[in-house]
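S.K.: Given below, in the form of structure tokens, are the structures.
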Structure I
Amino acid sequence: MILSEWTRAVPFIPSFQLENNMQILLMIHSIVRWLIVIAAVVAIVKFALGWWRGGAFGAMDRGLASGFSGLLDLQVTLGLVYFIWNGLADEGFPAFRIEHAVTMIIAAGVAHLGVLWKNADDKTRFRNSLFIVIDVLIIVLIGLTFLPRE
């Protein structure tokens, strides 16, 4: 039984409430994307300056890299909940949503690659962290191209 049939069978969950909840989830997903953009811009500037100046890769830099990857994890989680919830509720699972989800999961995985260089020298960590953020943004842009234009 798909979710829309279940909500019709259970009288205490009106269908308009289900639609409102999905709209709220989609709105939060949309807000988090801008937090990711802000974190990415700050990370690119900080990591580029750290690489160029040869500074120490400190706690703030680790926090920035972790915050960026954590926001991507949150975004992917919200997206997957929406994907499954909306897919079961009536929309199904069209190819563009599957392609978007897979691409964004790959982007989130790439965001975590910085852990591979946690014992490297500071200059290498800054450089690799910078390129990880740039690569993630490129992958995200590719993933966004799968979404239909309204």
Structure II
Amino acid sequence: MMIFLTREEVGNIPASSSQIVFQNKLFTRGPDFAKNLQESAQKYCQKNSQNITCLLVDNHCYFSVWIEQDKEITCPTTIEPDFLCYCEESLAKFIGPIANLVCQNVLERNPQISKAEFINTLAQQTINLEQEFDFKRQVIAYEDLKKGDICN
């Protein structure tokens, strides 16, 4: 199945993202297509979406393809999938592509970690206090402060 979406409907996807969560499903980035190749992008989705969902996202200047992974995201931890993805993307700005592994390792070691502890643990992976502060600021700004479970 192919779903055509605008960038706004999916949310702000950083260009460096290789995975996103949409409707509690994990999607991996496929190829990008120039705007004049919309038909080719649709054919690619149709060809590669046998029994799975393919998202075709209009990014205003190009189309990006996202292929559903075979597992649905569940929350065995206290950290929601969209918050986890945001933390991975934010941390990657400071430590590079190993951010995904760092986040997963933290959750594997402590699946019931609070958001505050999760943020603090990840922030300690940066190389200096300025980056630690910047990471915390970015993630806390993203999170809904009305929930009241982020105190630091």
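S.K.: Can you rank I, II by relative contact order in percent (Cα under 8 Å, 6 or more apart) and just name the one with the largest value?
M.R.: Top value of relative contact order in percent (Cα under 8 Å, 6 or more apart), among I, II, belongs to structure I.
S.K.: Turning to a different aspect of this structure: So distance in nm of label points 7 Å out along Cα→Cβ at positions 56 and 112, computed for just one structure, reads 2.9; which one of I, II is that?
M.R.: I
S.K.: Hey, FRET efficiency 1/(1 + (r/R0)^6) of positions 32 and 128 (r between Cβ atoms, R0 = 35 Å, to 0.05) derived from one of I, II reads 0.90; which structure? Spell out each step's value before the answer.
M.R.: Working: I: 0.90; II: 0.55.
Source structure for this number: I.
S.K.: For which of I, II does helix-only ellipticity at 222 nm (-39500 (n - 2.57) for each DSSP H run of 4 or more, over all residues; to 500), calculated from the coordinates, equal -12500?
M.R.: Values: I: -26500; II: -12500.
Going label by label, the one that fits is II.
S.K.: For Rg/Rh (Cα atoms, Kirkwood Rh), which structure out of I, II has the highest calculated value?
M.R.: Ranking I, II on Rg/Rh (Cα atoms, Kirkwood Rh), first place is I.
S.K.: Comparing I, II, where is mean count of other Cβ atoms within 10 Å over residues 80-87 highest? Intermediate values should be presented prior to the final figure.
M.R.: Details: I: 15.6; II: 19.1.
Result for mean count of other Cβ atoms within 10 Å over residues 80-87 over I, II: largest is II.
Every number in this text was worked out from the coordinates using simple rules, so none of it is lab data. Nothing here was measured: the structure is a model prediction, and the numbers come from that model. Cβ atoms are built from the backbone, for glycine too; each structure is taken alone.
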